[in-house]
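**Student:** As structure tokens, here come the structures.
Any read-out appearing in this document is the output of simple, stated calculations on the displayed coordinates, not a laboratory observation. As the structure is a prediction and not an experimental result, all values here were calculated from the model. Cβ atoms are built from the backbone, for glycine too; each structure is taken alone.
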Structure P
Amino acid sequence: MRDCLPFLRRGRPYITLLRLPFQLKLGPIFGWGFLMGGGSLVNSIKVPEMIAIFAAFHIGAFGGLTALNSYYDRDDGPIGGLWTPPAPPKYLGAFAWSVQLTGLATVALIDLRLATIYALIVTLAFGYSHPALRWKNHPWKSVAVVAMGQGILDFAAGAITATRTSHSFPLPLSLWCAGAGATLVVCAFYPLTQLFQTQDDEARGDRTLAIELQKCGGASGPFRWAQALLTLAAILNLSALVAAKEAGWPLGLLFFAGLSGGVWKLELWRRDYLRRQADPTDLSALEARIVDFKIVHRLFGWSSLLFAFVILVYLLHDSAR
């Protein structure tokens, strides 16, 4: 056992930089596509296959791409999902590519359509992070990459996986609304996850979406962006459920309560953020970054759990029918 400890210590930074807890928070996007694509939990043979596909995308593709991003950026300050990331180890680049290619091989053995989507995500991630392209350095290119990779393509992967577990076909309108709603949720949170690292981004010369929104709309810019997009996302997602499933007033009430709570929490955060900007002596720069880091990840986590709850309830309901 003692002989294994040095190996485990050396391997820990690699696993940490996959940022798996953060990747799981993106899981409901895939699940939403699975549900709205007509997915079912009845077929016991296909469910393990669905889990393998989910793991390949959210560990292989998304985990690998965040590790690759850390390899290129050499982060030594807070990043999405990690307050104190470990120093990028020597073989992180090779590790990130091996994780991504393992995931690609897994989905290629199952469905070539999924392999195509996976390859597109990896390609977008490479352009997002590689110094020669570095699309993350441009606010609108970066949000387009995130919207496509973590929103549209992840949702599409879930919808295609659904066709392998069920013979039902989704309504085109509901599928389009659900895909747009899921993508807007990702886009809403994107600049908020950059707020606590704007100093590091500016020092590197990166023009992130959070920085650009603050230039255009002041310190409130990222919050107004998130509130507007989350509201539109809730309308689209609820419309998709009403069109595709049995949805009564309790569901509408749940969506309204969730949206109201989220928008109000963002408003409280915005006011606190403005107060700290007006009085920088209230908290040290480090303490302020910790506050913003904790709030955005707590808010993102609760939003993800609520989304996952709705998906699971409908999947179980559909499977019991």
Structure Q
Amino acid sequence: MTLYRQIYKQIKKYDSIVIAHHIGPDPDALGSSFGLKDVIKKTFPQKKVYVTGSTASKFRYLGIPDKINDDIISKSLLIVVDTPDLKRIDGVTPKDFKMCIKIDHHPFIEKFGQIEWIDDGCSSVSQMIIKLISKTHLKMTKIAAMCLFSGLIADTERFLYDYTTAETFELVVDMIKKTDLNFTSLYEPLYMRPLKDMRFQGYIMSNITVTPNGFGYIKLTNDILTQYGVDAATAGNFINNFNYIDEMLAWGFFSEDSTNNNIRGNIRSRGPAVNDVLAPFGGGGHALASGVKAPNFEVVDEIIATLDKQCQKYKEELDK
């Protein structure tokens, strides 16, 4: 039995289903969660389907999380999307549920589901959900298409990244045809920014440090964030805007998060793998797109030095 059929069988079996995503959700986590919820509700109207966890105010148009209690948890199937490890699941614990399914496109870290579908070569979990729908009797909806398209274009940066494949386009085209989705209208809510955010981006551009090895970084203290009226998560929203700077092979934004008393690091790369070198610091993710949380800026300096060495090693290997 294929993974698609195994997952569909469990969705069909349970009358109560909870969908969870990772802490600090991005459009792919939210789009795949709410898209899958709407598809299950359309296919099985009698089922109770919940999306749990937090959201981001900017992306509330994708859906608003549901409140769940212990009674719901004890009788439900849990589907965790876009999350490779237990510590990053937002708000729930898999062992409290009847069964858990993991659907993820990050490199494997740990097993926590009875059924695990992991495809770290896929552009996004949104693409995986679109494929799941195409391979089973789940029914695509226009609302789901809106959510899934938003998640997919966010994680591919509008189809720019190299894990965008022919299958990515085939699945998207088929979805658009089936739902008559007005996909161009979805770019505005996803990319619209207030002026203060753009001024903050200007500050980053003016103050980023680039090492001789090609690692760019900026340390954003709480005072700087307060000055521009933004929070620690905002810098992460801009990390992909620095993809095509010739002098930078990899770059990281390190933002002080006074609420959680740590430093949030968002790291991207155009070549050097960054996830493995972040692992000793408790970070990880994709080879070219990862994150880390540090207790203070002293540890951030260690992380910067490690990433700089990774860029140096990458350049030396290219020269060979």
Structure R
Amino acid sequence: MRRNKARFGVTKPVGIAIFSALMLAMALIIGIHHNPLANPQDELTKKIIAIVIIAAAEIAFVLLYDKVTVLPVELWMNRHLIWKLAKNDFKKRYAGSYLGAVWAMVQPVVTVIMYYIVFDVIMGASDQVGARATNIPYVLFLTAGLVPWFYFTEALNNGTQALIEYSYLVKKVVFKISILPIIKVIAATFIHIFFVIIMMVIAAIYGFYPTVYTIQIVYYSACTFIFVLALCYSTCAIMVFFKDIAQIINILLQIGMWATPILWNVSAFDPKIQSYVKINPLVYIVEGYRSAICERQWFFEDFYSTMYFWIFTVVLFGIGCLIFKRLKPHFADVL
């Protein structure tokens, strides 16, 4: 797309102005916000770090405008094709088996049951990991943590393999290969919707019926979608040249399973340890799912975690766009 051509219906100066206004508004909100319960020194440090990152993102966006915006534009222009291919990808994955998509749901359900039996029924470890402190039944506590984790892992693994799996499309000059990772993430979303329903049924069984706060599951699902998509644009591009990254990701996911508060409650630890744990963006998502199901709290009430997550995700998405665009001309030669 030519540089002087409008994107999303706006010219480059207007696009930069809109982004700058959003960044300025975010910086002002962070600067003005005050949490009376927070340590003043820690709060000041968080504000300084956030504003520095926002300023750096603004400078990078202005300097790399054409490179950063080309990917979102391609996704938007091909949104109808993306939806069609995502549905086909989901159907194709289970074609030929008698139970079809049921197999995609069996393994996670069995995993939840096994974790519950081992940690709660047999070992009674839910008290030790602090799950009881939340006054939430451990099976619900566990399910609310595993549902977003399964979504993240499946989307990341499949998205990383997108260019390899669709190598015949990558070699076509006229095909927009930038849509391939998002196709995989959307296909994973179909299974995720099923598990969200299962989670809500389990919650209702234990007396946690849907409320207005439950709608936040849509928000946290969108958080997971955008975060994993940002990762996939980097990993799928690197995967073409460095196949070992798939094994590295599997190892990191195994570590991440225990580093993320899925089986344990982060609030049961010392505040300093909590600060280190919350560096992991998935903590925001997992805790958000539990809050949407079992608590009466809006996502924006956890102000700094929300700001941190979105700043981190936007920066990660920008990096993914740059890596994908830089390596894109060489995909067809390697595949």
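**Student:** Quick one: semi-axes √(5λ) of the Cα gyration tensor in Å, for residues 204-291 alone came out at 21, 16, 10 when computed from one of P, Q, R, so which one is it?
**Tutor:** Numbers: P: 34, 16, 10; Q: 21, 16, 10; R: 29, 19, 12.
Answer for the origin of the read-out: Q.
**Student:** Also, quick follow-up: When distance in nm of label points 7 Å out along Cα→Cβ at positions 60 and 268 is compared over structures P, Q, R, which one is greatest? Kindly include the intermediate steps, with their values, before the conclusion.
**Tutor:** Values: P: 4.2; Q: 2.7; R: 3.7.
Across P, Q, R, distance in nm of label points 7 Å out along Cα→Cβ at positions 60 and 268 peaks for P.
**Student:** Figure out for me which of the structures P, Q, R the number 59, 52, 40 belongs to, where Cα extents along the principal axes in Å was derived from the coordinates.
**Tutor:** P
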